[in-house]
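Pasting the structures in now, so scroll down.
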Structure I
Amino acid sequence: MIAGDFEQVKYVCELIHQLHDIPIFLLNKNGEISLEQSTLYPSHPIYKSNRDFLASLFLEEQEYRLPLLKSTGRLEYFFMINLYHEDCFLGKIIGGPVVYSHLTDESVKGVLSDYQLNIHNKEAFQYYYSLPVVNRLKFIHISSSMFYMIYQQQVVCRDIKELRQNNPIQVQPPDSHISNRREHSLIHAHPSIEEKVFGCVRNGQKEDLIANLKIFPETGDVGVLSKTSHLRSEKNLGIVCIALATRAAVEGGLNSEIAYTLSDFFIQNLEEISDVFAVSPFIEKALLELTERVATTRGTKYSKPITTVQHYVLTHLYEEISLTQLSALTYLNSSYLSVLFKKEVGMSLTEYIQQSKIEEAKKLITYTNRSIMEIASLLNFHDQSHFTKVFKKITDTTPKQFQKGLLS
């Protein structure tokens, strides 16, 4: 055990930082930073210094003898290892901050908004985008391996607890709420009505969905999902409906990536609504959109290898896609896969990839301010000339002509 030898502990901190490229801080028993191993990144958007930042973490966990994980609620994750020698507390090691997955502008803006910070603060965005991305399981393994290096004691993943910075809340006993609803004859809509609605989505039955949505309010109470705001309650109900409809759409054959992307899009836009009377029509629009897409998809049933290829192409449009990759993905011979794809889809793999990329290019031209050259590069065409040639072959018009047509 080396916990009592700060020089040895410092070496371990340096080694873990070099191996995994994550920030490592060594704090003495007074909370002062004795060693900082971290790639330079912008200052924290909330705290003035690393000392202030670290001081806010693991305040009451000094007695804990195993690694601890902690989330701040601001997308950052840390682990902590207390240093003890003969029951004497010497300090602690803090690993992090890291993020578990790549962040989007929307997720960073959401955090800044939650903490009433300027969402146009460039330094805050730079801070978040500079944090190393480490998936949760690997982060746990890093903490357990560091713990072993210091104490020569094995620790399994299930013994590593994860804490969250939160304030405990008082919740009314559930049975009391159930009894209260029964007393006042407040009965939710029967599950069979819900199944009819989402069954329509699953089967791509647009007209039946419209009919069932009209009678839905008359079949029972839909519940109250916020005690303090009717608008919030309606939005929460909308989120539940969109989530259930998305699952139904996937079960009905809609590509899962398209379904989940649409779900995110609808929920994000639902959150922007400020008029309570606009919520219900918006939810209906979202469900109809999913249903129509299922109906289109159900008309084209393909074998598993072909749907696997189509999903891969759809989710890798901004990369170079090769027949070798697709062959390895489906465990099929390249020649056989090409023949099978042409037989089922009616076009070659190359034509399908090009058509999918051009459809994406049309959306980028329509909905963004990106230049033709930039779009060609984004979608991994060799050059703008090649992009224009393929675009015209598929759409009978050039990208510039297509763009002008949108403006006219």
Structure II
Amino acid sequence: PYLTTQQGMQHPQVLHNEHVVDVDDPELGIMRQLGVLVRMDKTPGRIQGPAPRIGEHTSEILDSLGDRAEGRSYANVGEGLPNHPLSGFTLLDLSTVIAGPLATSLTYELGVRVIRIETLEGDTTRRNFDGLGANRTQAGAENISINLQTPEGKEIFRKLVAKADMLVHNMRPGAPERLGIGYDQVREVNPGIVYLYAGGYGDSGPHSHRPAMHPIGGAVIGGARNQMGESGLPSNKEHMNKEEINETARRLSRANETNPDPNSSMVISAGVLLGLYARERHGVPQYILSTMLGANAYANADDFFDYDTKPDRQVPDRDGHGTDALNRLYETQSGWAFLACRFEDEWQNLCEAIGRKDLIQDERFSTSEARLANDQDLSDELKRVFISRAAHDWETTLSSANIACVEAEGSGMF
């Protein structure tokens, strides 16, 4: 089912993985919030307490720095450094499709030698769109096809893993062991390996046996429902004809299309580098678990928490243009521009930059609360402004006034 973020926090696998933890906040009481990014079996992370207040530790940190930076010379700081920070390290990538390969490609950009091990048929992304997707998700990798079910294939794998620093795979629990590439089996060959399982649901728990592809993260954690916005999902009792069902399915697919796999890639790459750091700094190689559910929870961090008086999450309008008048796409004389004007000083700058100082004095827009209460009126005012010039002109004008505005590639999500 397609869940909201708040419903996703209650999912049995999310709870099993401890992607949600309780923290006692001094102002809000019990706060249910994100757990750690990845699970590391030898150097586990932990949520150490509530979020600090803004500026709470500024003086303490500045005092701790003292005068250490004074008189320090940086003239020769780059001498003797490698061309890339992780040059000399090797990663074996046995993952498939998007999330894992894209993650290891990111480590390549830091200097890691990435060797991909694929089946004899090759990864499925090579067969889709003439392999265009693989050109990005596997960028920089060296590739070899091995039949891991044969003695010869297993021997080739053992020779490769003996010289590797890191290994990433995304097979379901039990499959690596059947192929002879499980964590304990790999450690017998290379005790110093940093081994990351890029799971969909996890390596244990009520849903860990299930396959997980791209749409799962957005469906379970709430990203798709949020991006679908005010159009939402129809009631189970609502009668719909074929055309209405097709349109709802199309919009839902669009809302869930762009993020879940790449979100997972970011966490996989961060997780394997945390493991490498622990090994290099503390001499502790280990097993690491990342999940698509946890990664997408972090991507929805603006709503993946709960407390007694928590306000509802803002959702985009029906056309997917944005959440409110100051955080949305606007049609311009040529193309579309996205405006993100979130703070009071930015609002003042915006009104001056667009030649509408009168809006500052308008009671409907005098405070942030008033602007939200009169959001449609403000949207209408800004639509008339933005349509007068081209998108690239607005990007240049507003960016120079320290207001976030960019020319957009499209006209909305749908």
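Every number in this text was worked out from the coordinates using simple rules, so none of it is lab data. Just so you know, these numbers come straight off a predicted model, no measurement behind them. Cβ atoms are built from the backbone, for glycine too; each structure is taken alone.
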Checklist entry - Thinking of I, II, which structure, once helix-only ellipticity at 222 nm (-39500 (n - 2.57) for each DSSP H run of 4 or more, over all residues; to 500) is computed, gives back -17500? => result I
Checklist entry - Can you say which of I, II returns 10 when relative contact order in percent (Cα under 8 Å, 6 or more apart) is computed? => result I
Checklist entry - Comparing mean projected area of the Cα convex hull in nm², for residues 121-256 alone across I, II, which is largest? => result I
Next on the checklist: Looking just at distance in nm of label points 7 Å out along Cα→Cβ at positions 161 and 201, which of the labels I, II belongs to the structure with the highest value?
Outcome noted: I
